[in-house]
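Laboratory data are not the source of any read-out in this text; all were calculated from the coordinates shown. Here the structure is a predicted model, which is why all the values come from computation and not from measurement. Cβ atoms are built from the backbone, for glycine too; each structure is taken alone.
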Structure I
Amino acid sequence: MSAVLKTIPSVSQPDSMNIPFIDLAAQQARIRPGIDAAIARVLEHGQYIMGKEVTELERQLAAFSGVRHALGCANGTDALQLALMALGIKPGDAIFVPSFTFAATAEVAPLVNATPFFVDVLPDTFNMDPESLKRSVQAARAAGLNPACVIPVDLFGLPADYDQLIAVARENGMSVVADTAQGFGASYHGRIAGSLGDIATTSFFPAKPLGCYGDGGALFTHDDEIAALIDSLRIHGKGSDKYINDRVGLNSRLDTLQAAILIEKLAVYADEIDARQAVAQRYTNALSNRFQTPHVPEGLTSIWAQYTIKCASAAERDALQARAKAAGVPTVIYYPIPLHRQNAYNAFPRDPGGLKVSDDLSERVVSLPMHAYLKPEVQDRIIEAVVG
């Protein structure tokens, strides 16, 4: 397991760097005894699929987020697909997604034979623009599509503008699936990301703020019927018995070892959230006079899955990355090409007003190392390299 963990930083930053982009080893050093004991317990009872740790993790996740139901699954992409399946999404339905995000948010729409419809984002929060959503809904109807669902993304750990987005969705008879793969644990006017929308989904990919040591995901809902559907769909559409199939489903179960690891990580998660706030504030204090630093609206907190700044131009970003690389500081661009310009998605419909903000952000944003165990002296080195 330690060998796998050591490869994670190189996934985010392929060059050999002195500073890891995400330091999973530092977290593991803190919780290693608990992790070892948790894995040993699973090896002892041998229930590797849907063991008691899965049930316990689901209970703890539901309590943490303030929902009636939390259901584990194999990964964050499956969580999104299961949500659309549970909502009965069908051919001819339009699924509204931001263009400035990871591909998983959009790819689940074609997987259920629906149409992803790309919406622009706001220049300050980088999250879905409610006005762009309104234009897109009208355009979808004009094109003969049925506006069925909107999937806001809590990009880089900051919750989307749910009050406005949910209002647009309800006015148009749409469901809301909150993609909080990057934002689980953040807060939105007193509510935890994971409790918003008809269904919320998250990812436990190792680089996420709450990540396991493999793949994993979860769905959250207050709705008993939706929860029962998801429970069936994630296990081959099971009925009263696993050999009775009431519907076509997926094989998407969170394995017991990953659940056991996540229980240990969830126990320190609140502390890590506080530590991330301190790291982010230190970055902002040092960089806000030089770059556009992240904007967190009043009443919201970010989980800081990424700390992302905006440069004045692509040339300035190139120069920043070159300085940082020379100093042994990793940087990553999330995302260099918005989805509406990707080969897999450029034929799908989009906001008729254009996606100018998504295009602009892809040329100017850059993310800095961010994790709960980033020491001040290391952060000083990062800041010095970034400022130049």
Structure II
Amino acid sequence: MQTALINGTIFTGKEKMTGKALIIENDKVKTITENDSVGEDLKKIDCKNQIIAPGLIDLQIYGGGGYLFSNAPSGKALIAMADALLKSGTTGFYLTLATNSMEIFHEAIKVVKENPHPAVLGLHFEGPYINPKKRGAHIFEYIKRAEKNEVQDLLKAADGVLKIMTLAPEMCDPEIIKLLKDSGVVVSAGHSNATFEEAVQGYKNGITTTTHLFNAMSPIHHRDTGLPGAVYLSKNAYASIIPDGIHVDFNALKISKKIMGERLFLITDAVEENKEGAYVHVKKEDRFTLPDGTLSGSKLTLLKGVENCVEYAAIELDEALRMASTYPAQVMGLSDRGRIEAGTKANLTIFSEDYDLKNTVLNGEVVRNEL
């Protein structure tokens, strides 16, 4: 079965195209051709001058659809989150758990393995091997130094579903980073009080990205530029950033983009209201906090993050879209996502010029259609 998306403006991840039709066959992009060359036998979706972009990918999100996943990991919570994110324009995400008990981590692994969903790309464990001095909203009692046997047990249980781990480079021996990398886990530096030298050494040891730039990390200081300085000067390390104007001022986003270029990408770090359990998140007008007022998560969607980049950080739309799709795919080594070209997954986010989501396509199937 082939479907043609016509009359839209296509951002492929490399270029902007108008007057073209995007042809989908089953779950893949087949080709991009002229609008007037689409055969009568194809199903057509008129995109009415909307923007067709690669499906957005979120590497760090904790909750949605009424559920904070870590509070009680379940198939019901996973599906509710996935459905809510698809309806917001995100077609792929990594279920994230903050520092918690090993029992909760193992339960999350079990749930993800038993409830495969095409939008759930794996797990992201943010902790527990972080620096308590930069714990942010994380639970102090569960923070620990990494021990090889424990990490091996976690990796064995995960059997490939653990895809990202955030840790503090100064709190982990190089062999832990190597063990994670050798098991296919992307290692990210975060919740860290690393000096510039410690952070540089972490990147040399195999850390490839950085979790929510500026938040819960050593600050830039003129006598020690810390983790932000190290990632700024790195040639290869990426960093995520939360573009809500609350976690990070938009000027910091603008400066970071000028320095890092294609190595900076977007996450939401979004949570969900939760009134019981290890993590209690209180819903405010524009954010979530702990009961004591500590900032604990965003209310952001990735599409809103793209809009904020354009409106407040002087980033062009095509580049903001790459920050929410192409670059996250590169960080995770996903060669079939983050772009629109022949052979890639037919995962698409379709929205108006004023960022009103109109359509989400997951593996060639229309999930949300308001055209």
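The figures follow:
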read-out: Which of I, II yields 3.4 [distance in nm of label points 7 Å out along Cα→Cβ at positions 326 and 342, calculated]; value: I
read-out: Answer label among I, II for the case where helix-only ellipticity at 222 nm (-39500 (n - 2.57) for each DSSP H run of 4 or more, over all residues; to 500), calculated from the coordinates, equals -13500; value: I
read-out: FRET efficiency 1/(1 + (r/R0)^6) of positions 22 and 294 (r between Cβ atoms, R0 = 25 Å, to 0.05) from the coordinates reads 0.90; which among I, II; value: I
read-out: At a computed 14.4 (mean count of other Cβ atoms within 10 Å over residues 46-53), which of I, II; value: I
read-out: Which of I, II yields 2.4 [distance in nm of label points 7 Å out along Cα→Cβ at positions 30 and 334, calculated]; value: II
read-out: Origin of the derived value -0.28, -0.43, -1.08 (log10 I(q)/I(0) by the Debye sum over Cα atoms at q = 0.08, 0.10, 0.17 Å⁻¹, for residues 142-285 alone; candidates I, II); value: I
read-out: At a computed -0.70, -0.93, -1.09, -1.20 (log10 I(q)/I(0) by the Debye sum over Cα atoms at q = 0.17, 0.21, 0.24, 0.26 Å⁻¹, for residues 134-221 alone), which of I, II; value: I
read-out: Per distance in nm of label points 7 Å out along Cα→Cβ at positions 110 and 358, the highest-valued of structures I, II; value: II
read-out: Comparison of I, II by FRET efficiency 1/(1 + (r/R0)^6) of positions 174 and 350 (r between Cβ atoms, R0 = 25 Å, to 0.05) - largest value held by; value: I
read-out: Mean count of other Cβ atoms within 10 Å over residues 94-101 - structure with the largest value, from I, II; value: I
